[in-house]
1. Going by mean count of other Cβ atoms within 10 Å over residues 26-33, which of structures I, II comes out largest?
2. Identify the structure, out of I, II, from whose coordinates distance in nm of label points 7 Å out along Cα→Cβ at positions 50 and 234 was calculated to give 4.5.
3. Matching task: 26 is the computed value of relative contact order in percent (Cα under 8 Å, 6 or more apart). Pick the structure from I, II.
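Laboratory data are not the source of any read-out in this text; all were calculated from the coordinates shown. Keep in mind that this is a model prediction, so the values were computed, not measured. Cβ atoms are built from the backbone, for glycine too; each structure is taken alone.
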Structure I
Amino acid sequence: MGMSIASVVRGPGEVAAMAWDVVKLTFTTRFQTREFVEQAWFVASITMMPTILVSIPFGAVIALQVGNLTGQLGAQSFAGATAVLATVREAAPIASALIIAGAAGSAICSDLGARKMREEIDAMEVLGINPVARLVVPRALATLVVAILMNGIVIAAGVGGGYYFTVIVQGGSAGAFLSSFTALATLPDIYVSMIKAACFGFLAAIIGSYKGLTAGGGPSGVGRAVNEAVILSFMMLFLLNSIITALYFQLVPQSGL
């Protein structure tokens, strides 16, 4: 029983330790510009299209649900604003994070896991090169930057989808959509959305890297590590999302009408 509790605590503890190492090494070691650019391009290329394709239905479903609800309450003029607000605050960071955790996190995990199997990581350590500084830091920073950019794309697609379904499909007023949107949404909504996306991207890369570097048991072990990385990333993203949202509503005053 003691062993199982120790193993349960050890995983998150080691992930947290790696996250701290990455933050520390970002400011204390030479920046791996080439690796960063290559990884950022790689992450963007595999996540761009799926993220856009996921975000449009996300915005549409929220707009249709909210439009229906506000119609029942007799507040159709606020349909667009509430739909866009839901996209900016919750749907955009979550959608971009899930795609990044699923695609980029698994790719990072399998890449580092394969290097571990080929004993490249051991060779680096023998040569006195810190694998966290050389491999994990540029990947974590690249994923963080791409997550923020993806979040912006999802917000744009979600707002566009919300406008289309509210104004064109449901016959709402374009003026009411835009005026109610500016009445309800505030700049901190965008800030917290970007902070969420950055945290989610960073966390997905750290978990992927950790699982890859600790993989064992040959190719099947790498496959198992990739599965664990994706599942763990999803769980941690939803947990972190609920914590950030709760803090946001406690700390930032909400604008009234």
Structure II
Amino acid sequence: MKRHQLSDKSKEFIDDLRLYLFSSGKNDSEINEIAEELEVHLIEAEKHGKSIDQIVGGSPKEYMKNISNEMKTDYKLWAKYVPLIVISTLSLSILGDLFQGTLSYSLLQIVGTILFSLMFAGGIFITFRYTASNQVSKLTEFLILLLPIIITLTFFVGLMVVDTFYKTPTINFDWLGSLVIGLIVLTFLVLFSIWAKTPVMFVILIALHLPTFILSLTTYSEDVRLVIGMVITYFIIGIYLFLEFKKLKRKRMTDAK
């Protein structure tokens, strides 16, 4: 079915529906079936002068929610991606720490990093679903995408502060062990990026650690460097996720043709 037969508003609604269902953990093939059925229905409705608002009952959000509730969650998809997300986050942390010297991790750091990765992934999916089901401006969309970044990174910084006061069992690696682990996680990130066809992990790696490294060369106090570094990190990741959000919508629209 040719997408250009639909009005722009109907096309955008179908793209938002796809993204909403995807970020709700629904199966891809079922999403395509639902979207194709809706597309046929909308084409027929528009031929008879009906608008998208009349079809969805004036509430796109409720319409998407009802469809989502009727579909089963693809737990196999979550079982596949959640471990990858956790491992990727741990890899980012390890590569960043290698710039500081040999690796050393407390139990609190390890557990906290895992929680951080789950919070970040969950937050991104929630914001994707929210922006897909609500009509918001581009600026509001960008600011909403910043929220999970700010919250999770603030949690991570707080974790590091707590770790300085409450000591838990620590694992220390010598320079050879650190180098081997670094090569392993770097290889993983490269293979993951090739498989996922996205440089997101390297963008986040740069956003997390490059500002800190550059600011360390300045004469600013440690507190000032921390604040400026976090703001730059938020901005870089936010811009990237915003662009990826738009790219994902366009990709899913292209795949549907």
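1. Details: I: 11.1; II: 15.1.
Once mean count of other Cβ atoms within 10 Å over residues 26-33 is worked out for each structure, II has the highest.
2. Working: I: 1.2; II: 4.5.
It was calculated from structure II.
3. Values: I: 31; II: 26.
This figure was derived from II.
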